[in-house]
Structure I
Amino acid sequence: MSLQERIKSVSLIFACGTALFSDGYANGVIGSVNTLLKRVYGAKVLAAHNYSTVLSSVAFAGTIVGMLVFGYLSDKIGRKFGMMTATVIVALFSGLSAASSGAHGNVQGLLQMLSAMRFFVGIGVGAEYPCGSVSASEQSEEPGIGKKAQHRWFALATNTMIDFGFVVAAFVPLVLFWIFGEHHLRAVWRLALGLGMVPALLVLFWRLNMDEPERYKKDSMKNARVPYLLIMKRYWVRFAAISFTWFLYDFITYPFGIYSSTVVDNITGSTDSLTVVFGWNVVINLFYMPGTLVGAFILDYLGPKYSMITGLLLQAIIGFFMSGFYVQLTKHVAGFAVLYGIFLSFGELGPGNNLGLLASKSGPTAVRGQFYGLAAAIGKVGAFVGTWAFPPMIDAFGGPESVRGNTGPFWVGSGLAILSALVTFFFIHPLTQDGMEKEDCAFREYLEANGYDTSQMGLGEDTIVNEAVAEKLSVGEKV
């Protein structure tokens with residue numbers, strides 16, 4: 001196979017997965033936007049109806065809706081339909097978030113509209129998981145992808161994009177603050193949200209000429225009855241294990257990412273300088289990148305299961321260390337930030353890179369969107385719960401002014417990381433190269449052994465032939 005064909009195969013994986021950048025950006029930027037809203041409208045206004053937590057968590061609620069609805073649509077209508085719709089939703093409601101306003105300049109009305117728009121952005125972001133990620137996983141086993149690079153390209157096109165979104169989400173408010181200054185913070189928060197439109201629109205054009213993945217064409221149940229009871233009987237253990245570990249991972253990761261600016265605010269003595277707070281926020285978020293990048297390159301050698309366990313155990317060790325030496329570390333802000341970043345980085349090397357891979361390749365093509373969407377939705381419930389639990393957790397340990405209050409979340413997070421590693425070891429199956437094709441063959445045999453007519457699976461020969469003819473005609477017209 002030529003180099004050009006291999007590049008085309010890899011680019012298709014990225015066309016499917018890159019829109020997950022919007023997930024990282026949308027969820028990461030709201031932490032800085034919350035800080036700005038407090039400066040502009042006053043902390044009391046945001047505290048009146050707990051708007052800070054609402055804005056941080058409402059996108060997760062929308063994401064859950066998007067994952068569940070589009071998980072079904074991805075399987076029954078098509079991957080491309082879901083991906084195109086998702087990008088339009090993200091672009092539209094990112095713009096409307098930036099334009100939020102209340103009647104007659106009412107601040108509460110503005111915050112209510114912003115909360116509603118964030119919910120709809122979440123739906124678009126959620127749709128990307130069972131549509132974009134699932135398509136990326138199916139493209140990763142195409143002939144143009146090397147056997148020892150299938151897992152790597154998937155991780156780079158999905159989780160690395162999410163983490164890069166977190167980094168950019170931390171950096172953009174800082175740059176905007178440098179441009180507009182202390183007296184134009186309204187422009188800073190509105191533009192920070194509105195710029196979320198740009199990546200979504202770019203990916204929309206990239207996806208226009210895409211086709212459905214070959215695995216979907218061959219083994220989907222788009223035109224067939226889905227035997228859910230048979231599917232659950234075969235896959236419920238691995239599904240439950242993946243969903244549980246995803247819940248724990250998001251419970252740990254998203255609150256720590258969103259509240260990183262709050263943590264930095266505490267360790268820097270609640271400085272009034274937004275440059276300092278946002279600057280340290282950028283430093284911390286940058287640590288997502290080495291975790292996901294290094295993790296991607298060891299994936300095809302250790303395998304997703306053992307890569308995940310390695311990341312979780314290393315994350316737990318760092319978390320316990322930070323808890324035990326918190327007092328000493330707060331006297332050296334740079335050291336604290338570096339260790340905090342390493343804590344997040346190991347999370348990306350482990351479950352960050354591997355949960356999506358396990359969810360997309362542990363089930364059959366016929367219900368891959370629903371399997372992935374439901375598992376990811378359970379994970380996002382963890383993120384939703386975590387954003388609400390994080391502040392009360394600090395209070396329960398003694399409050400943000402105490403050492404115990406600030407170390408409590410690290411004790412909890414590290415303990416949950418060890419629990420996730422144990423569940424992964426005992427209940428999650430290792431993945432192999434070309435595993436989806438093997439799983440689909442085993443799934444067909446299982447269905448046939450239980451009296452299901454597998455001849456109705458796939459898009460049908462006529463559909464595939466027509467698509468091939470259309471593609472040849474398109475090429476002929478170009479020539």
Structure II
Amino acid sequence: MASPSNITRRALLGAAGVATVAGTAAAWPRLTGTDIPGRGEDALTILILGTSQDAAGRQVIADAFMEEHPDIPVLIQSVQATDWGDFFAKILTMVASGTQPDVVYTATEGAQLFAERLALPLDDYIARDASQLYDYFDDVHPSLIEAFMYRGSVFQLPLDFNAANMYLNLDVIDRNGLEMPGEDWTRDDFTELLRGMHGDATPYYWTNRLFGGVVPWLYIHDTSFLVEERAEGGQDFWSTFYPGEERSGGYLWTGSNATDERVHETFEYLRQLVVQDLAVRPEQGGGNTLVGLFASGRIGTTPAGGYWVQGLAEGGMEPDQYDVQFFPKWRTQRHQFGGAGYAVMKTTKKADQAWEWIKFTANKRAMELAFPTPATTPTRRSMATDAFYTDGPEHWRRFYDTLDRFPTSGPIPAPPQQAAVETALIRNVSTALSGDPDQVARSLDTLDRDLRAVFAEEDRS
């Protein structure tokens with residue numbers, strides 16, 4: 001969904017700092033306590049993106065698990081990385097060098113990479129323990145499960161997610177005599193709102209990444225920069241846990257769609273916002289700086305997920321100073337979302353114990369321990385309550401309602417070769433918005449060429 005040194009989609013879940021593979025590996029004993037004699041021997045090793053503090057923070061979940069399963073010792077280990085892509089690269093390097101964790105917490109960005117190369121499918125375990133899982137699936141929207149299926153198999157039980165919604169600064173709106181838009185607002189309504197803020201705050205602030213960048217705009221224009229398809233399979237799962245749902249075996253992104261006319265129209269619309277000084281260029285940072293700018297009334301609108309509620313509260317912003325709205329409608333109001341959950345590694349010799357961990361962390365008690373504050377959106381609908389969002393905006397229900405109101409909303413477009421795909425997108429978004437209309441066309445041609453090369457390389461491997 002996203003640089004941990006900044007507050008991005010799931011930065012508050014633990015991403016922070018930069019470390020090399022060698023440096024991280026050297027720091028593991030100090031970070032995780034494995035330098036204590038006997039500790040970690042024969043333990044179920046859980047790898048997360050984050051710092052030693054993040055690993056310590058999850059210890060409460062590990063302790064609760066070990067109370068219930070005293071025969072399964074658990075060791076939480078953290079890997080510092082600049083973002084999810086960097087984290088996945090380090091996992092691949094570690095596995096290749098013989099360092100093999102049992103379970104890894106991974107986001108949508110890496111779900112298909114893990115499913116294709118690193119993780120075990122959970123289908124047999126889910127079928128065996130179906131009676132213990134109805135409570136979880138009854139509480140979790142099917143779109144979130146479908147996003148973690150790959151070619152008909154379930155590889156993760158998502159625990160948290162965030163949709164790309166629009167945050168609006170009510171101080172800026174009030175200062176300029178504007179009104180909070182309704183749920184059925186359009187792209188043109190959005191543009192007019194920005195015009196009303198021009199000359200005061202920065203009307204629209206956005207960043208250049210897969211989550212909250214150009215992709216939500218492509219989705220509401222009923223397109224994407226990749227060809228999106230659906231896999232076959234999964235019928236037994238859907239009929240068991242979501243009877244009546246017409247769902248697939250998961251998403252597939254099979255090639256470039258960069259030269260599609262609607263993609264060009266989307267890029268040109270965003271370029272016009274930049275040219276008219278209604279939006280910043282997307283590569284102009286974000287994160288902690290963005291929280292401060294928004295909280296101080298210098299930004300009017302910005303896309304973000306439910307994770308931002310905690311960040312704004314910590315930044316000193318009161319709940320009545322901002323609100324959240326669905327993304328505006330263009331051809332559709334299809335939203336973008338991303339989630340995260342634990343994956344069981346193929347290389348583990350403790351698959352049964354790993355499944356017990358995944359099953360435990362999906363229960364409500366464990367999820368309440370994992371998400372005590374609105375630093376993300378829990379996948380369990382029953383956890384989205386007034387108590388959870390005490391310090392949240394008036395319309396906090398829209399975080400989860402996004403999935404209910406717009407059931408065609410889809411995950412971040414992240415095929416197994418996500419890292420190369422995202423690199424190509426970010427590079428060409430920057431060039432497309434830096435010149436005239438002809439530059440948009442040239443950049444999309446280049447993006448198309450780059451993406452075709454990525455998928456051709458995958459076909460040859």
Given -12000 for helix-only ellipticity at 222 nm (-39500 (n - 2.57) for each DSSP H run of 4 or more, over all residues; to 500), calculated: source structure among I, II:
II
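If semi-axes √(5λ) of the Cα gyration tensor in Å comes out at 38, 26, 20 when worked out from the coordinates, which of I, II was used? All intermediate terms of the calculation are to be shown ahead of the outcome.
Values: I: 38, 26, 20; II: 35, 25, 22.
Working through the options, I get structure I.
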Taking mean count of other Cβ atoms within 10 Å over residues 241-248 for each of I, II, the highest value is that of structure I
Could you figure out which one of I, II the value 38, 17, 11 for semi-axes √(5λ) of the Cα gyration tensor in Å, for residues 225-288 alone was computed from?
II
Work out FRET efficiency 1/(1 + (r/R0)^6) of positions 57 and 329 (r between Cβ atoms, R0 = 30 Å, to 0.05) for each of structures I, II, then name the structure with the largest result.
I
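All of the numbers you see were taken from the coordinates with simple rules; none came from a lab. Being a predicted model, the structure only gives us computed values, none of them experimental. Cβ atoms are built from the backbone, for glycine too; each structure is taken alone.
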